[in-house]
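J.: These are the structures, in structure tokens.
Each reported figure results from applying straightforward, stated rules to the coordinates on display, with no laboratory input. All figures in this text were calculated on a predicted structure; none of them were measured in a lab. Cβ atoms are built from the backbone, for glycine too; each structure is taken alone.
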Structure P
């Protein structure tokens, strides 16, 4: 078992996986490009292609979704950054220019989700499209993109959880992570003479959960009972996983002056909302 880790190493000791020299950036003609951004970009592209494909198979005009993507991508990035900065204001209030530096991460997916639904609402009004159908189609790409994008957190050594010695425990060099992400509880488990932390790979948990939800939606979408149900199941399904996984993370965004994780609260609220609407609508359909 390796006890000394280079700053570039990542290990899953119980799975006997040791990754050496995993860089955060790649140099192209002398210009550093972050893997985080590249993976987010791949996730966005995959999501758009999935939404366009879904539009085709459901008899919609795919060009409308290409057009929609042009607006949505930019607005979602802004939304994700605004959400993150708003709940990390103490970190940025003295360094306002850092708000525009995305190279070290700092995008909150729920900010992007909120922005996506707001953009869909405005776009549906402008193009005179059914809002709920637009959402049903778009969430198929959204959840796939989220599943891929979480691997950007892996390359950035972020979005990890508290100490664990479970099968999937991940080891990261202390020097490779942000000091603020090492909680007091996690710090107490750092063994003397070692230079690594051993944590829950929450990025992996969420990526796999998102992929699971994507597969469920893929199987169920042709059997949905009403327009908007796919989007509703996305909100509830993703929210359920996020509510649990968020509780493990060390980098939670907190409601001001509280110890409450804002994304965990939002996820829980969306689960209740989705379940409630599903029950009410199905009851009305049965009466009809």
Structure Q
């Protein structure tokens, strides 16, 4: 409903958006009432010749009413927020048997993302403490810098930790934000069950939808389809990197876009030093086929 919010791709995101919408309407109603009261008072108590100002001591009853109303609103919002908080933040409520488990280690000014190796255990060949050790040498694990790759519509568990100062792992499209603390693993989870994987025929705001890699099929049957990375978009055109060459396609000539990879930013949302603004990673959401191919290629290198 609040159109300026980024798209929601997680199963718990709609609950978060509903709270935002409720708070927005409460704030709007309060704003209108306060402004209307201000206008009435400006008119009623304006300066008029021959009318002296009156001293008003205030109203205890009115003070009690608006304090009680504020308390009820805040308490009500807290009660509505608690189930959402519990679902997102409490490990006991996380979905069990996740499809993917990764470790994300924050360090000025990058995100280290570690997938467990063939034994499905972290750091087993690095000879380091499993709980607190640094992972400059991940052993048989797969380590990527500023890249978190997951399959679409799957449950992902993340072990989040910092190697230096406090950072904050934030993916707006997931409605997920969690501080990363030094020497402490913090579990978080997400899925991308709300991400629409159907072919795209409406080419408005393609980049806002996170579309990154896909196949374009054209209205002209004689024009062969192309596969590449969508790097730029205008109202009328899509610029696509196809095998290292940047090609421009008019949206009216494209019949369908089949996405295989979506990409969303992972900024650090905690001021963590001089390079804070450069600390940006990316969440790559693959179709299952694309994810399997990526993982096989990465593991073989």
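J.: Given that helix-only ellipticity at 222 nm (-39500 (n - 2.57) for each DSSP H run of 4 or more, over all residues; to 500), derived from a single structure, equals -19500, which label among P, Q identifies that structure?
T.: This value belongs to structure P.
J.: Further, regarding this structure: Check the numbers for volume of the Cα convex hull per residue in Å³ across P, Q and tell me which is largest.
T.: Looking at the calculated values, the largest one is Q.
J.: Further, regarding this structure: Ranked by mean count of other Cβ atoms within 10 Å over residues 33-40, which of P, Q sits at the highest value?
T.: P
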